[in-house]
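No lab work stands behind these numbers, since they all come straight from the coordinates. Note that the coordinates shown come from a computational prediction; the quantities given were computed from them, not determined experimentally. Cβ atoms are built from the backbone, for glycine too; each structure is taken alone.
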Structure P
Amino acid sequence: MKFHSNGKLLITGEYAVLDGALALAVPTQFGQSLEVNPREDASIVWKSLDIKNRVWFETEFQIDEIKNTRVDTIAEPWNEQKSISEKLLQILRQAHLLNPGILSENRGFTMTSKLEFPREWGLGSSSTLINNIAQFFRVDAYTLLKNTFGGSGYDIAAAQQDHPLTYEVTETKRSVLSVDFKPDFIDQLFFVHLNRKQNSRDSIEHYKQQPREFLQETITKIAALTQSFIYCETLEEFKLLMTIHETLISKLINTPKIKSELFPDFPGAIKSLGGWGGDFILATGGQAEKAYFKEKGYQTLLSYAEMVK
């Protein structure tokens, strides 16, 4: 059996998507696959391969370990103290709780997960893993995410879709709608990797402390901005929308805008994606603007067509 999930980028609605803001997300050309083969013994032999087919993590669990339901069912945010092995075991246990039938015969499996992008890119190594395991166990990926990592679930939506989408989740509903997001100036949009992983815990904490009234007002503005992004017809208007969105989120999480912090003399527009402070940014322009980043040492640049499905 072989399963596949797409990586993701959040174009609009970062942070606020957690509280119901309408967000625009895109699946990426790069994802993660999971190949599952049966074994004679009652164990799960796991291997994780990087983009160059090198094993970067491997472990083995007995089926009885996974069936042990004495496990915290509350999602825990990722932290450096929790080992990869512990987190993987938690995911497998939660998947088993959702569908005990898969492991009912005590038959084991060899499971090989392979990334299609460098691990440091931040395109969703966790969300693609969750979605692949959910497919194998035949369970709902959103529920599995909620019981393991938590989050809004937009990354699961992107993992499952092959087109841009709007995502909105509230206490009573989840809306995933495909959208025709391919403006005429698409060749003037590109992505730059910032050569660092972002740690958004401080930003999220500040976000959580915002007064409800201010937060709701921002969510309403972001929903309108998301629609404007989708139907924007000119590059100049798109650049203006990027700047407005950056200003809103900057105030919301008390974090300087990436352009102000790192690229104040850049002639185009810059927008952070997903968690601020690392991974990829969206920039506008052509060859001259791309050369600007390369001269500053940022060598990982991808066009919109190279990045997005």
Structure Q
Amino acid sequence: MESQQIVLKVLDDAIQRHASDIYFLPHRDGYLINFNVDGVDVRYQKLKTTVALECINYLKFQAHMNISEHRRPQLGAWRYSSQRTVVDCRLSSVGDFQGSESLVVRLIYAIAQLTHQRYFVPDQWQVIKTACRRRGLVIFSGPTGSGKTTSMYKLAEQFGDQQILSIEDPIEIFYPDILQLQVNEKAGMAYQDLVKVALRHHPNILIIGEIRDQETAKIAIQAALSGHLVLSTVHAANCYGVVSRLCNLEISLTDLEQTLQLINYQRLIPTTSHETKVLFDQLDLRKNDPYEILEQRGMTPEWKQNLKEIYQRQEITHQDYERYLYG
């Protein structure tokens, strides 16, 4: 019973903080429970090993995982319901070389449960909305936990009168008003398969969780060429890196010139008023020569200028100014 009460308290506190992940991690003589809040790891609590393992077993049991297996990787799912909210939980466990088990709980919120994003430069959000009205491909990039998926869904929410379809691996935000497809390669539902099926539904807006291979990249370009608005993410260290990455996936610069409306690299940055805001670094291919972009490295001059200005306005600390100067 004690472990159940601890787990429910942990879940309620994580949800209250809008944490994206809960970590149960072996640490010396016990276990650490950490939250990921706005892309930042926050230490929450330390438990004795015996108590932590009871909590892990409770969570694994709720998620229909094998509680007697402590070393091999396992996945599970559980819908947690409290008096105030309902949140879907995705669980992943694995043991280290000493047999100590760790567990990560990803929290899947409904779109209505997410707090509104705040922006250091509000005009940047207007730039994104304008790019979306032009149709084509709009790309988001940035590290895990930087709010890319939230940005895409917030955009989709503003175009709610149109047919919207999303493909993700896995679903990160529950949005009941749109058709959400989840990748399941074991069931023959890879990214490429689902994107092909999605286009037969003729959506006005297609959200692709990540462009990660050549076929998905080419299908996304085809969809953008045929008049769809395609929102997706690409793993890259900055805006210039997105173009290089797409070229490495055998997308021609000609196709990028015709389809890629805007690249947005984003970070969630803590403010001196103890909240977080989004700062974008943006690259509009209509205003830049793609061949010159391939020769560029690092962040754009606008990113450094915007970061300097918000530091001078004392919205961020000097430590965070230096931390985010290079993305």
Structure R
Amino acid sequence: MSLGKVLSLNTNSTIPQIGLGTWLSKPKEVEHAVEHAVKSGYRHLDLAMIYENQDEVGAALKKVIPSVVKREDLFMTSKVWNSSHQPANVEKELDETLNQLGTDYLDLYLVHWPVAFQPGNGFYPPDKKEGFVALDLETSLVDTWKAMIALPKSKVRAIGVSNFTIAQIDGIINATGVVPTALQIEAHPLLPQDDLVQYCKEKGIHITAYSPLGNNLIGKPKLTDYPVVQDIAKKLNATPAQVLVAWGAHRGYSVIPKSVQFERIESNFKQVELSEEDYAAISKIGEGNHTRFNIPFRYEPHWDIDIFGEPEEKEATNKVKIA
């Protein structure tokens, strides 16, 4: 059984290139998906408190550790949620995550979003302004990053960020001198973010790509339906999903396609190689067609904050507090 490629991190450790995403996966489905993925060769699992399914992942882990795999052979990532950005809450939520998963440590712990919510009233504390979430505009990204740096190495092997921009990453590095090990971002041919990718290469920050197939949350055509993706898939005797995962892998990312269907879990793990010609053809999809699917200002309750500077966020009244 092939375990797939691994990539180097700035901690002198490695991360398996293909992982299983668990966002939007329902309970029980997640448990079976994780169990099947590990038995199929996956060694990289992407998790988060806000997915509200880490207990289910923990149930799956009990079924495969140590009978199928040793804990040290798995690479597990989780993320601190917005309502625990306050320095006193960062390690508390980490402990809750470890308890849910039934493990002593994480391989990578990320700040999920560059946004702090008011603590103590659920994942989405309601704001006085109806339909909006209550933001914490006092706790800065630097405050939270310092708390991440202070986490015991016995509980967290490496720390990183997710959904951060160049300015936000620069801000926490300049304030602390500590470079994130990884950045997790939405990444697919419609959102290449070349400037951010180049910045991360220069800083030695590894990129993990989520939503590598895009998604259809905003009613746009699916990336898997684009003719160029389908044509290359036929030529390579691959699926369109495999081709899109390969596009991210070609760029040096680790890629975390989400699925709960056993056949797709297995298919997504089978890496295909893109030629430079095929890679360039797929990359042309994004020329003049920039699309970010995952923008929190669209969410309900709305996050009244400008994270990425997208057109939709121009209505936001608050900016991210970096320092």
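What the table below lists for this structure:
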item	result
Highest-scoring label, criterion being distance in nm of label points 7 Å out along Cα→Cβ at positions 164 and 244, among P, Q, R	Q
Per distance in nm of label points 7 Å out along Cα→Cβ at positions 84 and 268, the highest-valued of structures P, Q, R	P
Structure (P, Q, R) behind the derived value 38, 30, 17 of Cα extents along the principal axes in Å, for residues 148-195 alone	P
Relative contact order in percent (Cα under 8 Å, 6 or more apart) derived as 19 - corresponding label from P, Q, R	R
Answer label among P, Q, R for the case where Cα extents along the principal axes in Å, calculated from the coordinates, equals 61, 51, 40	Q
